[in-house]
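Next up: the structures, one after another.
Read the figures in this text as sums done on the coordinates, not as results from a lab. Since we're looking at a predicted model, the values are computed, not measured. Cβ atoms are built from the backbone, for glycine too; each structure is taken alone.
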Structure P
Amino acid sequence: MSHKPLFDVQEAFRAIVLEHGVPKLANLMGMPVGSLYNKANSNETNKQKPTLADALLVQVLTKDHRIVEAMAATLGGVFIRLPVDETVSDEALLDVMLELGAKSGEFHQEIKDALEDGRIKPDEHQRIAKRGWSYIRAVMECVSRIEGMVDDK
């Protein structure tokens, strides 16, 4: 499931919790349902806020990284999940390289499409940024896979 990155960390927590189901997540987290609802409440006067441990656990359980993406964006950066497979076959490396080329093409096509009228609108910029971060992730995955091939003998 692909989501638009949210720059507000609390909003990212709220969105993940509500989309993945408060009762289900509360049970997995060993927390009363009401407590998780309170932590997901974006009302500024709400006293119960999610802890860093809550944010981490929600992301681990849901495999949804919008909270850390929001944190990175707030700090002027980007979150890039690295692949865990360290052994790379020639075929797997070729797949990674082809994916990198595809992501590059998508990124550049988005820019080309946006510039057709000679200006870039906010929604076009959002699409370009999304494609750009996807391209950067593909580059980092490629670098990581190649690192797995390093023979330091």
Structure Q
Amino acid sequence: MSVDSLVDNWGVVTSVVAGAVAVLLYFVKNWRAVEELKVACQKQEQQAAALAVKVDDYHISAVAREGKLREEMKLHSEQVRIEALQQRAELRKEMTDLVLKLTERLAHIDKTMALVEERTKVLTEASKEQDSRNKWADRILARLDGGDGGTR
């Protein structure tokens, strides 16, 4: 091609060059946008990875806390069970002691009642004997009064 033909077709050449530049600028602009999107994607992936790590850490921490709380609850329930058993044993001992004391008191009351019954029998017998003596004395006095009554 010669310079004349180039000058003659200057409009076509400039149009072709302008079109090529426009296409090149379009691709450069889109390439930059793609690169920006790649960078944004990488940032989001990093953020997602960081969030996943945080979630994993929180999950691990929650599982550890749950295990710790379960262990504490198990220990607490065991302690409550032991205390309840101790209290039950103490109550049984107290009740046994009270039953023994009550049995002793009842035995003492039984002895006292037996003694009262025995003394009541003795007093009843003594009272009967005294009544018998009184009747005998009354008869003697009546005979004496009957025999003396004529002399007075």
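With distance in nm of label points 7 Å out along Cα→Cβ at positions 12 and 140 computed over the structures P, Q, the top value is the one for Q, the highest of the group.
Of the structures labelled P, Q, one was used to calculate FRET efficiency 1/(1 + (r/R0)^6) of positions 68 and 100 (r between Cβ atoms, R0 = 25 Å, to 0.05), giving 0.60. Name it. Comparing all candidates, it corresponds to P. Source structure of the calculated read-out (Rg and Dmax of the Cα atoms in Å, for residues 60-115 alone, 23.8, 81) within P, Q: Q.
In this comparison of P, Q, the computed figure 0.00 for FRET efficiency 1/(1 + (r/R0)^6) of positions 20 and 124 (r between Cβ atoms, R0 = 41 Å, to 0.05) is attributed to Q. With percent of Cα pairs over 22 Å apart computed over the structures P, Q, the top value is the one for Q, the highest of the group.
Given a value of -36500 for helix-only ellipticity at 222 nm (-39500 (n - 2.57) for each DSSP H run of 4 or more, over all residues; to 500), calculated from one of P, Q, which structure does it belong to? Only structure Q yields this read-out.
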